[in-house]
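Listed after this line are the structures, all set down as structure tokens.
Quick note: the coordinates plus some simple rules give every number you see, no bench work behind them. Because the structure is predicted, anything quoted here is derived from the model rather than measured.
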Structure I
């Protein structure tokens with residue numbers, strides 16, 4: 001790929017016959033009628049086949065998938081080849097189990113409750129249960145750290161800075177969760193605090209002025225290839241509770257030292273920091289809607305890592321799995337495996353939104369997704385709006401240019417992601433740039449025309465490049481002829497004009513409502529090449545309800561309406 005010279009580029013594009021679209025989405029479901037969310041997508045194996053064949057219910061599958069986080073050999077002995085889930089998926093796999101325990105009985109139910117129980121519970125079968133008595137928890141204003149100093153879960157007992165009778169690692173954990181993560185995400189950024197666990201049978205027994213404090217347990221997770229996770233023992237998840245909302249309390253477990261080989265990318269403190277920022281934000285999300293779509297839960301938690309710990313940059317590893325390098329995968333596709341980290345790579349979309357507007361736009365999106373009881377954001381009887389993920393994003397953007405316009409801008413920005421002033425950290429951190437869909441084409445006097453007819457799925461972009469060859473006048477223009485699907489389906493197009501002096505000029509192509517248009521862009525002697533970016537920004541799904549659980553996409557698996565659409569493009573000098 002030809003590298004763009006380090007030049008300044010404005011984020012506002014020139015609009016050629018510009019048009020804007022208000023993106024419509026399905027209505028939010030009425031409170032109390034919302035089905036369970038789709039199960040967390042993982043690599044196909046014996047468990048997914050058993051679920052598809054009807055040999056396991058969803059609740060039984062959720063139990064076995066959760067158990068495979070800790071005891072994969074035990075699950076494989078019963079079902080056949082079972083892949084250990086990606087450790088990053090632990091929180092959502094345990095979320096799946098927590099909200100389905102009500103549908104289990106007998107030994108299955110007892111095993112599920114053991115997996116979900118805290119390290120300090122006496123429940124047999126908990127894979128992270130302390131095998132010794134915990135030390136007195138160390139608490140701040142809002143957070144308590146639980147730990148032990150013997151057995152495999154022990155923290156190092158070194159107590160040097162400060163010399164206060166508390167292991168240094170425990171001091172670091174409290175500093176991280178209380179004074180850095182809570183202070184940033186709740187106090188400064190204004191997110192709702194995690195829901196109180198007052199009603200849980202084991203609630204940590206620590207009380208603040210506002211209720212029970214948030215509990216964090218330090219345990220040896222490295223032996224299970226886990227950094228940390230959050231889960232819930234909220235009694236509202238019991239079938240007998242008749243609770244009609246979708247928020248839940250949470251507690252977190254993180255590794256007791258971050259010294260195993262799997263943690264070698266960063267220092268133990270850095271691993272603790274980004275794990276705390278990510279997992280605590282899952283606890284925050286659960287206070288809005290624990291039933292939300294997987295992609296937005298993981299993408300915004302990964303975005304939060306970098307908002308709090310900007311210099312660690314652990315989330316840069318996921319950019320090659322997201323829209324920057326795989327623009328043909330829909331933004332809202334939920335899937336996690338040892339080779340598929342797209343939901344984490346999606347964090348760049350929220351970085352785009354927060355840099356284009358401000359950091360608070362992500363909180364506005366979660367306010368729209370809110371499905372809790374404790375809210376004043378618009379529903380009857382204190383209910384939240386309960387928009388599903390894409391719907392929440394679309395409604396927040398409806399007064400900010402609209403999803404179609406913004407997703408198209410996101411598309412062309414990803415083609416020049418390393419150019420200064422496109423993304424704040426794009427140039428110094430060498431962000432990957434969106435690849436061309438086909439090899440670049442050179443237009444010349446003898447071959448002045450090329451046509452393309454790709455098929456695009458929803459929330460994807462395609463990139464085509466046309467280089468200036470010989471035989472053209474110094475004032476030549478490139479005529480871009482588009483025959484796209486109707487604008488109401490989310491179709492959009494942009495061009496980037498790369499000049500020989502290193503500057504880049506973006507243009508929005510204002511297609512007609514039918515999806516057509518002919519546009520002329522500079523292609524004279526000062527131009528090196530022109531990129532045409534085609535965008536399918538559809539947020540439409542089949543039917544009026546969600547949670548079909550038949551696809552990995554938003555709204556709990558609803559079927560997209562505008563996939564496999566033909567986008568016809570002709571470039572002619």
Structure II
């Protein structure tokens with residue numbers, strides 16, 4: 001708990017520093033007034049709208065090209081770190097991601113800083129945990145604390161920060177993680193409040209009871225609609241990445257090309273610049289009194305979607321966290337406005353539908369339905385909408401899972417070839433390899449050995465089997481001792497070669513296989529033991545593994561994961 005609180009406070013300091021630097025960059029580079037949000041829709045000099053994103057793209061390309069020379073491996077984010085690497089992250093790489101996010105969003109790219117917040121917070125947590133030599137599960141929890149503190153500090157939303165850690169970074173709610181994660185979220189939020197100039201909740205005035213009684217089916221409809229919009233957005237990002245990957249230009253130049261497109265889109269609608277905090281606040285305030293023109297909302301929705309896809313696809317660093325909230329609010333406002341235009345008697349509340357839709361859109365894109373539930377009610381202060389948001393986020397999550405199957409983060413893992421769909425710890429399976437489980441002292445015999453000689457060297461009961469190899473030292477099969485001592489072979493033992501007794505000739509394991517793959521191989525081969533070879537081509541014997549030992553170690557690790565989930569790991 002103490003470590004969680006310390007990490008949450010550190011994340012709060014980091015978030016405050018990054019947000020202040022971002023605001024200062026916007027004020028200097030775009031010439032806006034002090035304290036004004038870049039995407040608030042104010043007129044910005046056109047030359048700045050075009051030049052700043054292009055120049056920022058060039059700077060980002062140079063920074064990424066330089067930093068790439070010093071990285072030993074691909075950058076690991078908190079979700080991937082907890083799923084595969086037991087919470088181990090590089091602090092230097094995490095700080096580099098934070099810097100790249102600042103350069104991207106500070107120069108107007110249509111991305112948010114939330115990815116940088118969680119990366120830096122989790123990177124600090126991982127570094128501290130490794131210095132203290134924490135156990136694997138404790139390190140994973142501390143990484144979740146870093147992310148919780150970052151999100152809580154960014155939005156002044158401790159509940160959302162805590163559930164962000166549970167749903168997205170830890171992969172589930174665990175008894176052992178509750179106290180440190182909640183303390184971290186509270187610490188991050190309090191520190192950011194003391195150091196920063198957090199605005200209060202965006203005031204909205206809705207009649208949740210009336211919506212529940214009379215319009216509940218429409219709530220489900222808008223949830224499905226926003227989920228479909230979110231899926232299209234994720235596909236657009238993938239399409240944009242493939243488009244830029246096919247350009248025959250140096251990678252360092254691609255962000256500048258994206259900056260040209262973003263600047264063009266922002267020429268008449270600066271709401272598409274950066275993450276969209278000012279644009280979202282402006283839209284919700286406007287929906288409170290005078291609904292925005294539907295045509296204007298539709299244009300901003302399309303332009304912001306295109307700008308976000310182009311920004312990420314061209315190489316700008318950041319995520320879709322806040323963009324999903326903004327686009328969801330526009331979709332909900334459009335939905336309510338369109339219904340009111342066709343059926344004026346219904347008098348739907350555009351502001352309420354905007355909040356409901358932004359939670360649904362964020363659930364589709366980011367994942368974490370209860371994270372988005374708490375985030376939206378904490379941002380608006382309208383907890384009365386919670387009973388309406390709950391079914392909407394569940395419906396959007398189900399729609400996205402059935403039609404698409406991924407959130408934005410896990411979709412990108414899928415494109416890279418990683419078979420993970422959450423931060424649930426699967427790294428222990430990958431670490432528990434055949435090479436670690438096998439026995440290396442393997443008795444071998446040539447396959448052309450005479451049975452009589454084999455019986456002399458390997459008495460009955462000395463082992464269950466002996467590994468046979470060919471004249472080149474490659475694996476040939478197993479010699480079961482019960483078969484070698486069969487009574488019907490006694491008279492022919494002087495002329496019988498072992499090659500006629502071999503079993504499991506084509507079944508073998510590789511030392512790189514994990515225990516789950518090994519168990520599946522045992523089931524396929526219907527064998528009690530399998531030889532481990534150095535490759536399926538050379539097939540030189542390096543060890544042997546029995547099914548009983550593999551199952552026992554697999555069962556022990558599964559039991560350890562269960563104990564950690566129930567908070568019992570401290571007993572062992």
If helix-only ellipticity at 222 nm (-39500 (n - 2.57) for each DSSP H run of 4 or more, over all residues; to 500) is computed and equals -7000, the structure in I, II:
I
Taking mean projected area of the Cα convex hull in nm² for each of I, II, the highest value is that of structure II
